[in-house]
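What follows is a set of structures for review.
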Structure I
Amino acid sequence: MHGEAASELSPRLAGQNAAYMAKQLANFESGERRSSAMRPMVAALTPEDMRAVALYFSRQRAEPDLPVDAGLAARGRRVYEKGGSATEVAACIGCHGERAQGSESLPRLAGQFPAYLAAQLKNFGSRERTNDNAVMHTVAVRMTAEEIDAVAAYLGSLD
C-alpha cells in the first residue's frame, strides 16, 4: 500500500521519481518493458491513472536496508563513485547522482533491494531489459558479477 515490495525481487516504489515510474508503467502497458505480472495490472490504467499512482508512491517514505556485508557495500561505493577501473565501467554517480536519487528520467536507486538491483543490472547486460537508456546496456555488460553485487549492496544501504 505504501510502496514497499513483498519480495526482494520486486522494486520498492516508495520514494521513486514520479515521472520515471509513470514511464515504466506505460512501458509495461505497451509491452516495451516485458513482465507477465505487470502488464495485466496496468492494462486498465489510463495515462492519468499512471501519473496519479506514480505521484502517490513518489511521496511515500522509502526505508533503506543495512548492508549485509559492509566490505562489499564499501567496494560498491567505490564502483558507484569512481567506476570499475579493471572493467572500464563508468561511474554510476555521473547519471544517478551523489546519493543515487536519480532524476525525472532516471530511477532513484537509493534504498532499493540489492537482489532487485542486481537482477535489473543483469537484465540490462543480457539485453532482456531494453526499454531504458542504452548507456545502461553498455555499462551493465561490462560489470563483473562481484561489481554488480557490490554496487547493489551499496545502493540498498542508502536512504
Structure II
Amino acid sequence: MPMIELTTVINAPIERCFDLARSIDLHKLSTKGTEEEAIAGVTSGLIGKGEQVTWRAKHFGISQTLTSKITEFEYPYYFRDEMIKGAFNMIRHDHLFQKSGDKTIMKDKFYFESPGWLLGMLFNKAILINYLRNLLIKRNQIIKEVAENRRWRTILNA
C-alpha cells in the first residue's frame, strides 16, 4: 500500500493550522482545477469527529465522487479522515500537528490502495503517487499561505 508523507512548517499557531486543515472552504480553495465541490454532509465550515463530506471532482478527465469521514480527532494535534465510499479500495489521511516555538509543524501521512491489483499497482507507480503528492503539496502550500497572513480570518470567519 503506497504512503505519501509530507512535512510543512507554518509560521502560525497550531490551533489556526489545525482548523484550516479541516476547513471545507479552504479545501475547495486548494483544489481549483479539479472542479471539486462538497455536495453532501458538511459542505462548508469546519468538519469534526464523526462527520462526513461527499466531494465531487474531476480527475484525469473523469467526474468522481468520494465520501470521507473524520474517524479520529484530538484537537489541535491530530485528526484522521478515511474514505467510506469512492473509487479507491482505501484512503486514510492522518493529519498531525506539533508546536515548535511560534511555528507549527504539520505532517501528513496519506495511505491509499487502488483497485485493480496489478494494473492498480502499475498505475500507482507510473502516475498516481506523484499526482496525489502534488495535490497534497498544493493543499499544504495554500494552508501555509492562508495561515501566515490575514486571509485565515476570512476562511475561519474569525
Structure III
Amino acid sequence: MELKALLVDSKTTWVEFPGLDGFEVELANLSRKELVNLRKKCTTNKFNRKTRGFEEVLDEDKFVKEFSEATIKGWKGFKLKYLEDLLLVDLTGKDPEIEMEFTQENAQLLVENSSEFDNWLNEVVFDLENFRSKKQEPDTKETKTVPGS
C-alpha cells in the first residue's frame, strides 16, 4: 500500500464556535502543501536597496482573503447579536436574532476585523483532531440480569 494513495489534501467539518450557542462554521483543513502554495501565491519578491538583494514580502490582505476562502466554507446560526462579541458594530434598528448571511466577503471581513475569530480559526483549522473520521464505538456495556427475574 502506498501512502500517496491515502493522502487527502483537504477535508471539511462543522465546528461550533465556543460561547456562541448554535453558531457553527464549516471549515476545511489545509494540508501543508496547500498552505505553502497559498503562501507562495501571496508572496512577491522585492528588491531591497540596503541589502542589495531580493526579499520575499507577504501581501497580508491577499493572504487573509485567500486563507478565508480556502478554510471557511460556510456557517449557520450566526446571529447579528454575536457580532457584538467579536467586533465593534452598530446594530441600532436591527433585529439581533436575525442570522448573518454567509458570503466569502463576510467571512473575510470577520477574519480581518476580529482577532478572536482569527485566532480560533487558526487553532481549529490546523488541529487534525477536528477533521478525523469519528467511528462509532461499539456498545461494550454488558447486559446484566438481575437474579430472580
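Computed from the coordinates by the stated procedures, all read-outs in this text should not be read as laboratory data. Remember, predicted model here, so these are calculated numbers, not experimental data. Cβ atoms are built from the backbone, for glycine too; each structure is taken alone.
FRET efficiency 1/(1 + (r/R0)^6) of positions 29 and 93 (r between Cβ atoms, R0 = 35 Å, to 0.05) was computed and gave 0.35; which structure, I, II, III, did it come from? That value comes from structure III. Computing distance in nm of label points 7 Å out along Cα→Cβ at positions 61 and 109 gives 3.7 for which of I, II, III? Label of the source structure: II.
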